[in-house]
Structure I
Amino acid sequence: MSALYFTLAVVTVAFNVFSGTASMLRLAIIYPLLDGANVPRSWLVFPIGVLKTAGGLGVLAGLLFAPWIGTVAAAGLVMFWVCALYTHVLANFWPRETILALVFLALAAGTLATDLLRA
């Protein structure tokens, strides 16, 4: 396991589990972002919070005992963040927090790429 893969995976886990947990706790700071992107508030816990948390925990499972789970989870996170950014494109909504979605996508894509390269 390379140091780059390990570092990317750990940061991806931390960011996504934190973000998913914040979504499931329905932090009020998230509501304007949902409203601006025309995403129903009812989606905050499921699917948004659950998918981010599950993706992060899946990458962690890949690190600890089942590498294929980490690969699938990283791919799922890439798809999640691509869809999130596409939602912003459709809504033409670009708050300063959009940069975070790009960071999350880059982390997931980097984790997936380095995971596939080490195989």
Structure II
Amino acid sequence: MPATPQSHDMLQIAATAADAKGGEDLVALDVSGPLPLVDIFLLVTGRSERNVAAIADEIEDKLLEAGHKRLRREGRQESRWVLIDFGDLVVHVFHEQERVYYGLERLWKDCPVVPINLPAHASEE
């Protein structure tokens, strides 16, 4: 069963928040086939521990503001790989070294990529 419209809405909120804090290489995967309790994984890279923490905090704040309930969060203290579980959406914010090392894209390569629509930045226009 493909990801729900609510999951897609959550993804857009999270991706916009990540982008606003300098998140890079955003990839969303529809994992609803192999994982019946989760619809989408959002993978984001931060350039430093401080950046990873800022991205994770912003994503969490924006999803909470939108009325979504956080089920759990892990890794905030070290800020090398922060996982935020919002049920239908699970966000993984990685330091670049951890993202390469753990290679979640390789593990979930059979899952479809979900398009992310980010606002255009003034410098890109």
With mean count of other Cβ atoms within 10 Å over residues 24-31 computed for every candidate in I, II, 12.2 is reproduced by structure I
Name the one structure among I, II that helix-only ellipticity at 222 nm (-39500 (n - 2.57) for each DSSP H run of 4 or more, over all residues; to 500) of -25500 was derived from. I
Answer label among I, II for the case where distance in nm of label points 7 Å out along Cα→Cβ at positions 16 and 32, calculated from the coordinates, equals 2.8: I
With semi-axes √(5λ) of the Cα gyration tensor in Å computed for every candidate in I, II, 20, 17, 15 is reproduced by structure II
Comparison of I, II - label where FRET efficiency 1/(1 + (r/R0)^6) of positions 64 and 96 (r between Cβ atoms, R0 = 25 Å, to 0.05) is highest: II
Structure with the greatest value (metric distance in nm of label points 7 Å out along Cα→Cβ at positions 72 and 88, set I, II): I
If mean count of other Cβ atoms within 10 Å over residues 40-47 comes out at 12.2 when worked out from the coordinates, which of I, II was used? I
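Only the coordinates and a few stated rules stand behind these numbers; no lab work does. What you are looking at is a predicted structure, and each value in this text was computed from that prediction instead of being measured. Cβ atoms are built from the backbone, for glycine too; each structure is taken alone.
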